Every structure is written in structure tokens, then in C-alpha cells.
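So, here come the structures, one by one.
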Structure 1
Amino acid sequence: MDPLVQQVWGPLIAAYLFLGGMGGASMLFAHYFHTYRKEEGVAAVSAVLSLVSVVIGVLFLIMDLEKPELFYLTITSFKVDSWIFKGSVLIMLFIAFGLLYTAAFFKPFKWLPWAESESGMWLLGWIASILGLGVATYTGILLGVAKAVPFWHSPGLPALFVASALATGIALVAVVNIAEGLRVPEEERARYRDHCTKMAK
């Protein structure tokens, strides 16, 4: 059987799939570095890059629409049985909770009630992380319901997207960790090298 090549989704969609997966998963690793490694600098930069990646990916999605100015209909149509509607809601929630979590890392927003609360940041971080993984999984599900392409119509596709998102997400955070390590004196860099070693395992 000859392979079926789809002609509908182009490079903008491919870019979103990469950026959405990487951005969603990197929020999980940002939360890990903040909560379990106590590296606020790595966590803050990683969380910002996570949000930026997803937002840029969403802009690519909008640009790919036949009528980009009507993008809001994906939400206002309120078709709860549509995966596009579900995904749009998921992305909006991720960006909202991701902003609440990320803002608390920066001085101008230290007045936020949860900024100095360890339990508050832990909770927000987990909510944003779960939503981020949801964003990464959603795209696999969306492609999986496209019966016209047999390779996509597989229950294993969402798992493949999650695995890819985790790989690119941890790579992004590893780069941030290395960059943060280069900013400190040589005698303090050992812990950043230790973080890379643990991530590699």
C-alpha cells in the first residue's frame, strides 16, 4: 500500500506541534527545578520559555486558519464534542495558570498572595504542569481522530507526542540550566553539572 501524504496541514502546524509539545512539557521541568532542586533562576527562565513557546505556537495555528480574524470562534462556538474546542480551552487554561505561576518568580509580582507561599507555588506549579502535559497530549489525540490518515489513527499517537514533548522539554530546560551555570563563579558550577547528570539519567 502506498503511503498517504496529507496536503492540508503545512509547516505552520508542524511548528505548533513542536513548540506546543516542548512548551507544555518544559513547564513540568520548570516546576521540578523550583520545587525539588531549589533553583529559582532555572525555573523562572524555563517557565517563561514554556509560555513563550506555546503562545508562538498558537499564533502559528491562527495564521494557518483560512480566516485568522475569526479564530475566536473555536471558543465561542462552544462545541463541547469538538477536540479543537477542547484543545483551545486546554491551551487557554495552561497559559492562564502558567502566567499565574511564572509571574510570582519576578520582583514586580512578589505582592501576589502565592508568591511567598511554598504550598501555593507548589499547587500552581502542578496545575500548570498537568495542563502543559495535557496540551502536549491533546495534539496527538487531535491527529489520532483523523481517520483519513491510517498512521495517525492510532491509540499510540498521543503517547508518542507525550514522549516527544518530554524529550524536547527536558532539552530546553537543560540548556537553560547550562546557561544559568555559566553565569555563576566556577566554584559554584558543580551543582549545575550535577543537575545535568541527573537529567541525563
Structure 2
Amino acid sequence: MKKVIFLIICIVLIGSATFAMMFRDVPDNHWAATCINKLAEDGIILGYGDGAYYPDEQVSYGQFIKLVMATHFNSGEINSESVTVEYDHWAAPYAKLAELYGIIEPGDITQENIDMPIPRIKMASIISMADMILNGEQFNNSKELNFSDIFGVLGKERTLLQHAYSRGLILGDVEGTFRPNEYMIRSEAAMMIYRFCY
């Protein structure tokens, strides 16, 4: 009986160690490790071929739309053969699929901007549309926007920001700002996708 218990403990510990070190640059004590590792375990985050995730790098339009779409579609099935695209880029099929579902507008993600960092306000708009379309959530405006730096955010972007904030998909920062025109890093994007999924 003691051998069986010892074996079970060993298996649990080995499994935990494997889960904890999915990426060599995301240690167990990294503030977003739980989110990054869970998303990697579920095949939503793949990282780079060198075993790293690069959690402090900025997120591009292509990377973010891939993360969003991979939450509901098998990444292996989304490619230029399954979705007709206008240009050759690994993320173009994800962008086109998002466009077909109405998550983004035609021209939101293009060959010219797909590798550029995506502003936080654009991320909030995309995650809100995906939340309503893919997750089936109703528009939510239960929380008042109290960020001190969103005076220039108007119309549809403001409405979608309110949904993302009300649903807890975005939180802002400790200074009470959202920084709408700045960029998120990959670990922050993982946290947003984690809230969106789970």
C-alpha cells in the first residue's frame, strides 16, 4: 500500500513539474505563469520553437487574433486551405475567420499591420466582440468606466471597452488608467485570453 501511495505522489509531482515549466522563460513565480501554462496546456498558446514564450514582448495584431480564434477553433484546422485569404501570412487565416464571424471589420487587420503591435483599445474591442459572438455573452454595461485616460475613446470603441471592463476581461492598471493607445505585452494578453476562456 505504501508503494502505491508513493507512486501516486511521484506521478503527481512529475506532472506538476512538467506543467510548471512549459516555457523556459516563464518560471513558476512569474505573475502570469498560471494563465500562460493553462493556455499552453489547452493548445491556445504555442510559444516559439525555441521553448520560450517571451512574456515581456509586445503583442502584434496577428498574434492576438490567433489567440482569440484559437480559443474556439482548432489551430491545426485554420490555414490558407480552409479559409481564403488575400495575402500570405501565418495569421491571415485567423484574421479572415474573425472577419467572417463579424469579430473584426474588413480592413481592421491587414498585411500592412498584422505584424505591428496592437493598441490596447483594439484588443478590448476584439475581445468584446469575440465574447459576444463566440462565447454568446450579452452586451454588459454593468460597470461604469472610471479610467482617467479614456476621454478620447468614443462611440463603438467606448461601448466595447465598457463591455470588456464590465465582464472582467480587462482591469486597467493600479493608477486607474487604461492606456488605450499603448501596447500590451504577451503575458498581459495571456491574462486577458485566460479570463475570456475560463
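What follows is calculated from the coordinates using simple rules that are stated; it is not laboratory data. From a predicted model like this one, the values you see are computed outputs, not experimental measurements. Cβ atoms are built from the backbone, for glycine too; each structure is taken alone.
Comparison across structures 1, 2 (criterion: mean count of other Cβ atoms within 10 Å over residues 49-56) gives the highest value for 1. Source structure of the calculated read-out (relative contact order in percent (Cα under 8 Å, 6 or more apart), 29) within 1, 2: 1. A value of -24000 was derived for helix-only ellipticity at 222 nm (-39500 (n - 2.57) for each DSSP H run of 4 or more, over all residues; to 500); which structure in 1, 2 was it taken from? Working through the options, I get structure 1. Source structure of the calculated read-out (distance in nm of label points 7 Å out along Cα→Cβ at positions 25 and 129, 3.0) within 1, 2: 2.
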